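The following blocks contain the structures, represented as structure tokens.
Computed from the coordinates by the stated procedures, all read-outs in this text should not be read as laboratory data. Note that the structure is a prediction, hence the values are computed from the model and not measured. Cβ atoms are built from the backbone, for glycine too; each structure is taken alone.
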Structure 1
Amino acid sequence: MAWTLAELSKIETDVLRKSVVDTLLMNSNVMELVPWETIGKLSTGIVRIQDLPSVGFRRVNAGYEESTGTFEQKMEQIALLGGDIDTDKAVARASNTIADARAIQQNLMLKAIAYKFNDKFINGKLVSDPREFSGLWERVDDIVTDGFTGQKIDCACSGVGFLNSSGASHAFLDKLDSLMYAIDGHKPDFLIMNQKCLLAVRSLLRREKLLDTTKDMFDRIIDIYQGARMINIGTCADQTTGIILNTETSAGVAGSSEHTSIYAVKFGIGEETWGIQEYPLEVEDLGQLESKPVYRTRVDFPVGLATISPRSIARLYGIIPDATS
């Protein structure tokens, strides 16, 4: 059975594992929502529909022309994500600390893991580091190379921020709707962007009375547009570098310009895009090491992404999310 970490948190009875899951969820909206399939392997093959069979009309007493659909096989691989959390025995046992030292170190490590996953969910590139999994940036580019050009949409803002004028705002909303329409069923589950873009889109939607809101499991406000949840993917572990930059060029590549991107995604195991794991998240208290007087906790999460439908992900690039003219 497939679970999201949010669902797993609700039924988890192991105190240590639940605390780890909840910390990951607090620091990664994406981890909260990705459905995970356990594959028991370090890689898995998927079959993606490439072309549908041809159909046509026939004359009476004549036959139909034979045709079959074509497929392509892709390999998706697991990335070994995790870390060891060591706390010196003397620090752990000190009675004059203001909080549990092991708990503090665990919390810091888990935040780093969440930030790493967030980053690679967008920016993971196997060509740069074979230890990673492919993120949405690389996946969308691969899909476009395969001929699905509608999955990468140019905002074509001509250097004008979408809050600059009513005309610019409505032109941006048209492009945002095009992004959503590019997804299977014309209904993505999530729109993923950075903080600056989210605040600007929220402002625009509020003015146009198009913004819906609800709350998540931690009572945090969730912004929704046309049924799609809008997510701020946040920063890397350095707390400064944005995962989705505000310095992309108008062509959607990293640079020193003033543009950014929004990604649309639809999750669905075996049908759309989903998370794969060799085995579920494991958390082990290894106790005191023999080699030195430290207590060790190990977090191990072998994860990756898989995409079958090329229309489960799309990217709108070349966005200027302010009033720049």
Structure 2
Amino acid sequence: MLTWIRATLLICAALVAGCGSGDSSSSPRPKLTLALDFTPNAVHAPIYAAVREGLDRKAGVRIQIRAPGASPDSLKDVLSGAADLGILDIHDLGLAADKGKDVVAVAALVQRPLAAIITPASIARPRDLEGKPVGVSGLPSDPAFLDAVMGDDGGDAKKAKLVTIGFTAVQSLISGRIDGVPAFWNAEGVTLRERGVKIHEFRADDYGAPRYPEVVLVTRRETLAKHGAAVRAAVRAITEGMAAVKADPAAATADIAKASGTDTKLVRAQIDAVLPILGTKLDPSVLAAWADWDVKFGILPKRPDLGRTFAPQAG
């Protein structure tokens, strides 16, 4: 009998919730794995801050960050069940929705487009790229985006000389191989400026695009249906993580520099660039304008069902 009692006590001590304890604060919290879309960067800082500060656990969930491998594919991770949540570009979400993929956006990370046509300072305006070599990654969205920005400035993107450069925008601009490239002003743009390269950034929302949320947090509908409370808790934690980044950008810089192996000075510049546009809001009117814009310029083949593609989770 004493042996049985001793074993029972040991088992109780090992349980996270405690044997017969009514203290809900010691109850195990659900864990959600979150797949990043790229090497950890400033846009991800609120997620790292939420974990560092324990904001996820305070909200009632544990966020486990899944760092990307050599070929990041957060959408694949979410669809396969390898991750519960993922970070995704809003255009990629639209394309996934068009293909009938079981994925839905539950929050945003930023409240403004990050895409821009970046050029040397010698290019005064987008339409000046007519007849010039313009780098593209090979993704179909690049020529469509170029058409949108140049077209809004009265130019003809068909007159630009497209050069496939993969994802070497910074190197290709510095070398003079190209005179322009669709890239991200918060990443490649900041990197070029930090290296002392004089550039112009022709940002999407300065050339006809609505102020859409470029980066979104997604999950499967099945996950949302089964674990909605945990997903909402994660969104609350990330929202509070944004406030933490704004309150202590130095700590956020240390998070991302450590996670990415990137120079601290560059990370801080990138964090300073995105601080004003952090936010989890998914505004229906903005999303409708984004969808119309994407279809108009061929980034999406048709308008997605916004009610199915987006399911904002209020904090």
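Per-structure values
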read-out	value
Highest-scoring label, criterion being Rg/Rh (Cα atoms, Kirkwood Rh), for residues 72-167 alone, among 1, 2	1
Given 7.5 for distance in nm of label points 7 Å out along Cα→Cβ at positions 64 and 288, calculated: source structure among 1, 2	1
Structure (1, 2) behind the derived value -8500 of helix-only ellipticity at 222 nm (-39500 (n - 2.57) for each DSSP H run of 4 or more, over all residues; to 500)	1
Cα extents along the principal axes in Å derived as 86, 56, 36 - corresponding label from 1, 2	1
